Structures are given as structure tokens and as C-alpha cells.
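Every read-out reported here was derived from the displayed coordinates using simple, explicitly stated rules and does not represent laboratory data. Here the structure is a predicted model, which is why all the values come from computation and not from measurement. Cβ atoms are built from the backbone, for glycine too; each structure is taken alone.
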Structure I
């Protein structure tokens, strides 16, 4: 993996983590979301998708893959 690709991989790993935590704090924990089952389920899917993305990026960097 080149230096540039290492940086890009680290950057998207960081952003996926940041966005996942933001969805958790700003949406999943919001009272309006918690009171609405449909909204809560959709916010949960968004959180899960970001978690899955984070895991996939992390796994690819372990394998020496790059963006």
C-alpha cells in the first residue's frame, strides 16, 4: 500500500467511525427518534451500515488492500 493510499484508508476509517458515533449520539439517542419505531429502525440501519463499512475498511487495511 502506498503512503497516499494509507492516508486515504485512514481518512475513511476515521470518517466512518465519526459518522457512526454521530448517528448514535445525535439520532439514536434523540427522544423524537426513540419515540417513533420506524425512525428508530431507520437510524439503527444507518448506524449498522456505518459499522459494517468501518469493519470492512479495517479488514481491508489488515489485508494490505488500498482504496
Structure II
């Protein structure tokens, strides 16, 4: 079976008995909005929202990447 969806596989296959991880939005100066969650070493990107099509091709903002914060 093939499932076409804009959602990540981890969201679809998640165990609903587990508590949901809190997500937050981070707005960057260039108009890109990143949706993700805080992790031990920084912020893990889960979704990119932008009106600029080229923003989705930037390797710095790929989903799954952790942006380190001090």
C-alpha cells in the first residue's frame, strides 16, 4: 500500500499512547519559519514554511537537522 501524504512517516506511525512533543516556531530574518522541537544540543527542524521556493532547497534548513544553540 502506498500512502501519499505531506506528513513525516514518524508522525503517521507514532504511538498515540505516548505524550506529544511540544513544537515551536522560529522565525528567521529572511522570512523563513522553522517548526520543530527543542533537543539536548539545540533545535531540531521538522518543517520549513516559506513563500520563497528556494528556501526549501537550502541544506541548512533541511528537516531533521539540528541547529546548535549555545
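Taking distance in nm of label points 7 Å out along Cα→Cβ at positions 22 and 38 as the criterion, which structure among I, II has the greatest value? Comparing I, II by distance in nm of label points 7 Å out along Cα→Cβ at positions 22 and 38, the maximum is at I. Matching task: 116 is the computed value of volume of the Cα convex hull per residue in Å³. Pick the structure from I, II. It traces back to II.
As an exercise: helix-only ellipticity at 222 nm (-39500 (n - 2.57) for each DSSP H run of 4 or more, over all residues; to 500), calculated from one structure in I, II, equals -1000. Which structure is it? Of the options listed, only II reproduces it.
Taking relative contact order in percent (Cα under 8 Å, 6 or more apart) as the criterion, the largest value within structures I, II is that of I.
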